[in-house]
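The structures considered in this document are given below.
Throughout, read-outs are computed from the coordinates displayed, never taken from laboratory work. In this text the structure is predicted, and so the values were computed from the model without any measurement. Cβ atoms are built from the backbone, for glycine too; each structure is taken alone.
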Structure 1
Amino acid sequence: MSFAPTPLKYKNDDKPGLWPMLMYGLQWFLITIPIVLILSAVVGNFQLGGVAEQTYYTQKLFALTGIGLILQILFGHKMPVVIGPASVLLIGIIATQASQINEVYTAIICGGIILFLLSFSGWIKYLQRIFTVRIIIVILALIAFTLMPTILNLVFADKVHPFMSYAFALIMVFLMLLSNKLLRGIWKSSIVLWGLLFGSLVYTFIIGDLGSTSEQATETSATLSLFIPSLVFDPGILLSFLFCYIALFINELGSLQSVGTAIQVKGMEKRTKMGLRFTGLMNIISGGTGIIGPVDFSLSPGVIMSTGCASRYTLLPAGAALIACAFFPEVITFLSTIPRPVMGVILLYLMTTQLSSAFQLVAQENSIPDFNSCMIIAFPIMIALMVSFMPPTVAASMPHILRPLLANGFVMGVISVLLMEHLVFRKK
């Protein structure tokens, strides 16, 4: 990914004054908040019961996101890269049953261990050869396509006003895309936050709250636990999450390389290994505490170029603020009362940007020059869509050990593109 040279007000290792530090930190904080809230809410719909449990989950997610951000800035890749919950791991969580919580987070721990150990090896160069441009394009697209059933369930959660939900989703996404084009600076960087706030107000005013969470508010914090009760190894779920971590690995490398290119820092090989190491470490801790693991986000270069600030130290106030949020459950409870259709709209917008990244890579790398190259991309996407939208009875009829693999559209898509690229249409 290439960027036009832009004069930077602050470079990577510069330390701005107190006021600029706080203002830029507020910007990164506002960018991270909606990502944490949305993914926490979506996971809550599948795995968690009452409001107390969902709030506690979000508290842990805020705290570990803030800790991970500070560790990366001071000891990891040492670049201005924002982190947040990995949406690709959301696919693995959705594909499993809600009762298999211990198996899911054991798999996340194992995925984190693989990333951590990989950062000490010289295999990264060889793995990058396996994941060709076409495979990366398909993986980026699969994350968006295979989350569509979840997006549909959220957007049309209101069974009483389906047409209103449909109209609301179309108008809201269009307004967010228009804002993305017209706004600049921090306003553009925090579109998701404003969409979250404005969308919730409009939806509640026009249609009303679904009341899906208030009825569960009787749960007490006595049942809450900081760590998962036990480690449970399920071979099918472990393999399913292994493919999710392939995408997370690619996402991590791509994010770090894009930021490194944008701000022109030295020592990218060491920075990449250290970034991967701390991402693996934080995924191990996240799995142990029963929350979704983090990854570095690729949206950082756009924020840096729009503000002219590449100082990594400006992310430290954002990390501290995220940790502070974890100690105010009342605020998190308030923020978590977002109507499900609004969550669906925000997720739709985020996946639109995800798919746009895949198309941008197609144009930049000229990766599909002939019909066979197009087939390498088209077939895995069609397989993933078929699996994602197949009747539930089909998944129920599968052997238990194979269900996390065969019923996961993302995993089947990744397997398909690897076979198409390196076996069926392999070039000499």
Structure 2
Amino acid sequence: MEELGLSQDELAGRMNAALAEITGRPGDVSSRTVRNLLNGTSCRPIGRTCAALERVFGCCVEDLGFTAPRAMQHPQEDPVRRRTFLSSATGTAAAAVPLIAQRRTVGMSDVARAAAGVDALVEADDRQGGHTALEKDAVQGRDKVLELQQRNAGERVRRSLYALAAEYTTIAAWSCIDARNLDQAQTYLNESATYAGLSQDGATEIRVWINLSILAYQRHNWPEALAAAQAAQASSAARRDPFFDSLGRVRIALAYAALGDSRAGLRSLGSAQDTFTKAAQRQRPRWTAFYGQAELDHLAAVVQFNSRRNAHAEAMAHRALAKIPTAFRRNRALATAQLALAQLHQGEAEQATATAADVFTIMDGDPMPGRMRTLIGDFHRGLFTVAPSTSYARDWADRMRTEWSRT
């Protein structure tokens, strides 16, 4: 039942369907029958019940922990006799193929196999950021999950498959956000929101809201970014877990700062930091690994910068870089670019240029995602506004042209 994601009522329904196919008459298995099988009250089920169990699960009742009636006991060496016993127990010639095979039932092991690809895609994003290959692989993963969804499955399995479809589609959307392909990202997120709702999984739903907020932020649609972040913070996952509550609150802080409401932004940032300290260490989905104290400090640097508190922004960026794991190359590069901007806006143009050059070193020759290119472009324009004739600005321009050509 765990493998197929079946409730007691669902198993009773499957058994009745099996008996209808075997005997031509409706079955009379109830949830009480199933409950007695589970709690040990019924250890030697009647022939009809045994036949239904064997048909649904595709194995003999002994393998399920029961004792079959004498007429149905199955000698392992004679599969032909086994079918004869099954026929005698039901009064008709039963097909040899079990219901689980006939209906191509999907179980939790299929869900686990389909989910294995998600972690690999998240790790690829951590290293390199959004790119076309990542989007393509995520879409292929989603399509395979949707193919499984067309097969027979219990309610729990079906919800898990919808959650997986949402995960893969959100990865594709995130790749487009990072690459600044924002229209395609919107299409993916609209689709992902549907799957997340059908999954009834809180962590999956909040991930979609967070990505919708990020997308609106990238489009400079600050009111929509705020609304999506508030929906994330009001979600069931955020109500149950301070970790997700903090994740929603920091996106609210970013939206308020971008709207020019620095007081509300800093207040929300403080709430996000306080809430994060209350989050217990426990297992959460792999995609949440990016959000720790280091990422919170990085986002705090953005909030401070947008609130025109450049010295505070520089301090928070330094704190973030001291903690961001080396495996999160994209995040380290983004925090470094944010540090360079904070230094530049404090009049430290030469130091800021040296800091910005570290972005290229961190990315180690890989093409930069569009979101990172936007930040570097902001720095480039700012540098040539304040120090256009300096030798370090000219050297920077040469380096930037070289790195830009890699994309």
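Tell me which of 1, 2 gives -0.23, -0.84, -1.02, -1.23 when you compute log10 I(q)/I(0) by the Debye sum over Cα atoms at q = 0.06, 0.11, 0.12, 0.13 Å⁻¹.
Checking each candidate, the match is 1.
Quick check on the output: 2, 10, 17, 21, 22, 17, 9, 3, 1, 0, 0 is P(r) over Cα pairs in 5 Å bins from 0, in percent, for residues 182-349 alone, derived from one of 1, 2. Which one produced it?
The structure behind it is 2.
Please state which of the structures 1, 2 yields 37 when relative contact order in percent (Cα under 8 Å, 6 or more apart) is computed from it.
Numbers: 1: 37; 2: 10.
The read-out was computed on structure 1.
Any idea which of 1, 2 comes out highest on FRET efficiency 1/(1 + (r/R0)^6) of positions 62 and 366 (r between Cβ atoms, R0 = 41 Å, to 0.05)?
Going through 1, 2 one by one, FRET efficiency 1/(1 + (r/R0)^6) of positions 62 and 366 (r between Cβ atoms, R0 = 41 Å, to 0.05) is largest in 1.
State the single structure among 1, 2 that was used to calculate FRET efficiency 1/(1 + (r/R0)^6) of positions 22 and 294 (r between Cβ atoms, R0 = 41 Å, to 0.05), giving 0.10.
Working: 1: 0.95; 2: 0.10.
Label of the source structure: 2.
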